[in-house]
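In what follows, structures are represented as structure tokens.
Taken together, the values in this text are just the output of simple stated rules run on the coordinates, not laboratory data. Keep in mind that what you see is a predicted model, and the values were worked out from it rather than measured. Cβ atoms are built from the backbone, for glycine too; each structure is taken alone.
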Structure I
């Protein structure tokens with residue numbers, strides 16, 4: 001498919017091929033990875049916008065089809081369109097979201113659910129919203145709230161902006177005999193998983209399967225693109241740990257775990273501070289502390305909110321967008337809005 005020197009390519013790339021492409025996009029996240037797509041769908045494809053043999057925008061399409069009924073759903077997280085060290089091109093974004101409609105909604109007659117990885121407060125959100133609606137997507141609000149920290153200030157200023165109570169806990173942790181190690185090997189994620197599973201049992205959380213699935217994803221991501229694991233030791237015991245996604249220009253808090261010793265030593269405070277230092281050293285612009293729910297999970301909210309302090313912004317992603325091209329898929333939209341509540 002060619003138009004004005006732009007080429008739309010539909011293909012199924014290998015793990016290494018796709019990871020080699022998305023590493024050049026600052027809006028890439030762990031959830032855009034080939035590994036994550038392969039673990040969440042039996043079938044997925046890639047759509048690329050190429051110009052002069054360079055990929056200018058791309059997306060991974062998870063496909064859920066019922067061939068007997070000739071219906072299905074195409075799930076798109078993205079598309080990615082912000083190339084590192086290049087000026088943003090909104091025309092490229094429009095071309096690829098239109099190409100997704102043409103290929104999957106019109107030619108294959110499946111329902112499209114498109115989930116942009118853009119924060120609602122971002123200046124791009126309004127522009128992309130206009131583009132998506134212009135080409136025919138239907139908007140639906142996303143309810144999940146996230147807490148975002150700007151890292152543009154100095155480390156000293158970031159620390160001053162934390163709540164006083166949070167700083168006190170961090171000061172206490174720094175006086176303890178705690179050491180932090182950082183890695184991406186299978187050994188690191190397995191040690192974290194053991195701690196996480198023990199925490200789930202202690203707190204009676206029904207989430208151990210989540211980390212087992214995550215390990216499967218983690219181990220097939222190319223080493224350089226893997227999330228980073230922080231482990232905190234007291235003497236010879238791992239007392240706390242966390243996993244952070246570090247794709248693109250935003251660090252994302254994925255998992256955290258602490259045992260009773262770690263809780264007493266305030267180890268999780270030290271891990272968060274060391275990760276912020278790591279993000280600053282590696283020129284990240286933001287730290288996404290992930291989902292928050294002050295009403296249902298006040299303890300986690302107060303921990304994250306104290307860390308973010310006066311530079312934290314409570315926000316949402318810009319929304320979900322749907323495209324339907326036939327009456328049967330209109331029914332699918334209704335069903336999906338009722339039962340498909342998860343965006344990733």
Structure II
């Protein structure tokens with residue numbers, strides 16, 4: 001599946017180890033993994049990474065950052081406790097995050113409705129940095145049995161010269177080494193974006209390859225990324241549409257992961273990049289062509305808008321991406337599925353009929 005969600009009601013430290021080792025990461029009160037991420041208007045391969053802590057050593061620059069902060073500020077590493085200062089610092093930092101946002105730290109930690117308290121599921125610790133009584137940075141990390149996962153980092157931009165975002169991650173790693181943890185999971189990076197590359201500078205990373213094994217990060221440059229493979233499938237259909245002069249437009253769709261809350265129900269549109277036919281914009285009764293990676297099929301359907309996007313305060317991206325006609329932020333669902341075919345040329349007759357719009361609804 002392109003995306004998977006798991007909402008545990010309880011979660012042992014050993015279970016967290018197992019999930020992290022299989023490419024999952026925490027999002028609020030759920031565990032989540034995804035092949036793709038739609039960042040701005042581009043389709044990116046999600047690359048899970050981890051740092052082996054045995055024999056890890058800090059670089060000279062990292063030791064300098066740590067010394068600089070420790071000599072100037074007060075630092076605490078302890079079980080997580082939310083506070084008004086943390087909530088305020090989170091609000092001031094929200095604009096730095098990318099993608100869908102939580103309104104506040106409480107909802108980030110406990111879900112939007114706050115019905116389940118995360119401390120009942122996860123063993124979460126914090127690194128907090130103070131200038132006297134003023135909180136200027138904090139980060140959160142979960143503890144497993146032999147693994148630990150960094151989940152959030154927040155800092156006051158007025159103290160940017162101290163590299164506090166890097167510092168708190170270095171202190172997390174130090175905590176892991178001092179307590180004999182084997183792996184540190186800082187989440188993921190992306191194959192064609194530098195947005196999360198700061199994580200790669202922490203040490204000698206490994207990446208999760210083909211949902212099977214962890215390999216040294218140096219081998220990543222030789223990997224054929226899943227987003228490129230997916231794009232190649234859709235480019236084949238795009239070329240067919242060009243040949244038969246069928247009006248079309250390619251659309252990125254960040255909401256594709258909603259379809260994977262229940263894979264057995266074909267309700268929401270499930271492709272991060274798809275083709276719309278005949279129209280310049282998404283509207284009800286629009287014709288679309290997708291590629292379903294799970295079944296290796298091309299799919300032709302008619303869709304409609306399930307939920308109109310109106311959560312601008314919960315989504316951080318550029319104005320161009322928010323308003324782009326090739327980036328759909330509405331939640332889409334299937335109205336009719338007309339055709340599935342493993343061979344892209346099986347769409348040939350459909351495209352010929354579609355050009356003259358002779359399809360019988």
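Below are the figures for this structure:
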| read-out | value |
| --- | --- |
| Which entry (I, II) yields the derived value 2.9 for distance in nm of label points 7 Å out along Cα→Cβ at positions 84 and 292 | I |
| Structures I, II, by FRET efficiency 1/(1 + (r/R0)^6) of positions 308 and 324 (r between Cβ atoms, R0 = 41 Å, to 0.05): label with the highest value | II |
| Test item: helix-only ellipticity at 222 nm (-39500 (n - 2.57) for each DSSP H run of 4 or more, over all residues; to 500) calculated as -7000, pick one of I, II | II |
| Origin of the value 23, where relative contact order in percent (Cα under 8 Å, 6 or more apart) was derived from one of I, II | I |
| For distance in nm of label points 7 Å out along Cα→Cβ at positions 20 and 284 computed as 2.7, the structure of I, II it came from | I |
| When Cα Rg over 2.2 N^0.38 Å is computed for each of I, II, the largest belongs to | II |
